[in-house]
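Pasting the structures in now, so scroll down.
Read-outs throughout are calculated quantities, based only on the coordinates presented, and are distinct from any laboratory measurement. The shown structure was predicted, so the numbers you read here are calculated from the model rather than taken from an experiment. Cβ atoms are built from the backbone, for glycine too; each structure is taken alone.
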Structure 1
């Protein structure tokens, strides 16, 4: 299964993971955020629904993605561009969008302020 791990990680943690990867140790797909506020700013409920609808279906047009989540194409277009910029979606040579993972694992610890 091709799973992406979304996590809260500081620069040191990301650097340690990169060093392990350069040493030949598989790290898997990771997308890290500096804090939980940034994660939730990107991953709104509607964007989660979009990712869920796109899981395992292969490349689709933005119009098809909007149809699958029963939303307006223009609104989905904005969400797609935010997810593309974050590396959660890819675009193929035909301009179709693709969620290249079979699953998403969110990993972070909530601590007292």
Structure 2
């Protein structure tokens, strides 16, 4: 991810859901991108955690995964993801989707002010 997106975005990588949760207590990213399967943990649980946290529930979430069935995608959206991208992915397409999520976040912030 750092290689694919590092020229256009500041990318912070973590290795587990627990590490992501800890990082979110001190760092407020513009977007969170997660795999569905994170070692023995679930990116879906991370989505649900973020959506249940009032301080973070507006954080745009993208799941980037090789799980491609309709049931996988529905489970991702039910867990709270805003976007679901299936691997392999095109970097230009991924970058465009990240910019779209950023634009939506800015518009939502503007309308709630």
| Can you tell which of 1, 2 yields 38, 30, 26 when Cα extents along the principal axes in Å is derived from it? | 2
| task | Have a look at 1, 2 and say which one yields 23 for relative contact order in percent (Cα under 8 Å, 6 or more apart), as calculated. | result | 2
| field | Source structure (of 1, 2) for distance in nm of label points 7 Å out along Cα→Cβ at positions 2 and 58, computed value 1.3 | value | 1
